[in-house]
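No lab work stands behind these numbers, since they all come straight from the coordinates. Values in this document were obtained by computation on a predicted structure and should not be read as measured data. Cβ atoms are built from the backbone, for glycine too; each structure is taken alone.
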Structure 1
Amino acid sequence: MRIGIPSETKTLEGRVALVPAAAGDLVNRGHEVWLQQGAGLKSGFRDEQYAALGVNIAPDAAALYEKGELIVKVKEPIEGDLALLRKDHLLFCYLHLAAEPALTRRLLDIGLTGIAFETVELANGDLPLLAPMSIIAGKIATQVGTTLLHQPNGGKGKLLGGLPSTERGKVVVFGAGMAGGASAALAAAGGSNVVVFEMRTDRMDEMMRLGHNVTALYPYDDVVTREVATADLVIGAVLVTGARAPNVLTRDMLKGMEDGSVVVDISIDQGGCFETSRPTNWKDPTYVEEGVTHFCVTNMPGAVPQTSSQAICAAILPWVNRLASGSAWRDNEALQKGINVEAGKLIHPALQGMNV
């Protein structure tokens, strides 16, 4: 199969879907692999490294999409990509369509088959292609939130971990999955008092094991309101597979927070889990609502493209191999669950009934 790896086009997005070694493995399996010129540079991978392993270099996006049958990228296609996608393309990337009706309509009009990383689901409910980027986003959420609390960045001037003679900072995390768990672990390791809201008791138990400075609670409305009011940093990491994220933090709750506090919405790719969230990018990442700094960048792992590219590539390569092996991939239940759109129809249950 002809596999195309285009350059990512979102603002300050530096990832590449397949690193040279992985692309070389696909060549060794008999596939024809094409890379858009310069697609790996921001992740630290030169065209020459790909070419040395038998990868063909396309001079531009138009040539890349023309050559490719299976298009493997990281983030959802935007305007330039959409103009080059065809009905016969098999698109494999993050899509997050529940929050993007306009993009969904375009993909339906094109008629291609779109398999979303975030909805490839194992029998036990695990999301193997979402997990690595969720962990990275979780870590970034705590790191960025910590710096946004600095007074020169508009924050209240609070050092989260504290020190003798001062209070520890407080971090509230919604969700104890891969992203929320990573956020909580990093915040706890830095010395913050951490409150994690979660509905699953097994995950609550896991969070409690992070340390004596971590409390895991069920998200009753009055308890959430109480804990958020005294938080310095609130991180949202709530996920319903393939669907729009539920709203867990209202504007009224936000009003109860101290000016200069920070909220980070990791769920923004799926529409956001805070009432006051709206998508931002790395060029203009923050805004202020009710005196609270909001960070809602839709491609948080794109800030560390070398690490992110290595991580996502290791996760997706086995699935790329399956997709490239012919129609037999349709017998794979996990990949079947990953199909979001096909032949002009909404396929994933979480998207059916969507107003597009």
Structure 2
Amino acid sequence: MTQSKVAAVQAAPCFLDLDAGVQKAVGLIEEAAKNGANLVAFSETWLPGYPNHIWLGPVAWQMQFVGRYFDNSIVAGSTHEQKLAKACRDNKIQLSIGVSERDGGSLYIAQWHFDETGEVINRRRKLKPTHVERTVYGEGDGSDLNVVDTSIGRVGQLACWEHLQPLSKYAMYAQNEQIHVAAWPNLHLYKDMAYALGPEVNNGASMLYAVEGSCFVVAPCALVSKEIQDQLCDGNKEMEAMCPIGGGHTRIFGPDGSELAEHIPHDQEGIMYADIDLHMIGYAKAAADPAGHYAKRDSTRLLINRKKQSAVVNFDDASGWEEVTEMSSAPAEAAE
């Protein structure tokens, strides 16, 4: 199948309320399916919402959110995940959703991809949380930097400023990615104060990704509602200026960089749809295939470490013992 319909959700999360967030997500999944979508995509950490508080005040002030954010982050295999899986299965639709994933005592910026049967076919973590995000989240690794085969094409995912990491992008291009989900938070944080955090730069990154990768890019973006602003700012006007209402700048791009859907106002919720045809990728690739005929292999290449990284290596595990042996026998200069 070369033709399908993709959907990008622009909606405010149910901040710090995982139960309500999953329920709202199920409703949006159902709506997208009723409108003929084969894939519906949600923004970065839509469950349980992006932690805007980390940008708004000192660490001591932020601590009021830490416990609630941790408790409302989703766990793989949980009943919350099962509800999302059921919604995909019942509506025969694929889902890419951005989540704060809780694993033991740590959180990760993650993107989960469910196929139309409800099976999770990719569960990836952001490689490097951006700036103050590192006070909340751990790092991912190359083991899940995947593009997966699906019934509508080869689908990959990256989050937010991973689209400013040239090597991460190239790793995806090299896997013959056809549909890319670029998950963003709201894009009005520090509005008029930090241009690089705004919609012009970040939508530009999504557009450039489509052109460089010769692929379709579905770029869902959340927004800050009045309710979320009140939770975060509690009437503090200075904080409200740093975290204004709105900031939803959802886009869908074609492999030539063209926009494929009408914009939703940045302060309104909705679902953006686009009909795509993978046959169009051939025209874009004919001009420039960055990991194929347009590559210069004798000059530059990319190395990818796909080994799952762990803080603990078991000596009774043969592969673990090999890893320890390799580390201990590595030359000193290599370790440096």
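Assign the value 31, 56, 13, 0, calculated as P(r) over Cα pairs in 20 Å bins from 0, in percent, to the correct structure from 1, 2. So the calculation was done on 2.
Work out the source of 15.2, 48 here, i.e. which of 1, 2 gives that when Rg and Dmax of the Cα atoms in Å, for residues 15-158 alone is computed. Corresponding structure: 2.
Assuming 14.8 is mean count of other Cβ atoms within 10 Å over residues 119-126 as calculated from a single structure, say which of 1, 2 it is. This value belongs to structure 1.
Each of 1, 2 could give mean count of other Cβ atoms within 10 Å over residues 7-14, but the derived value 26.4 comes from 2.
Structures compared: 1, 2; top value of distance in nm of label points 7 Å out along Cα→Cβ at positions 63 and 135, i.e. the largest, recorded for 1.
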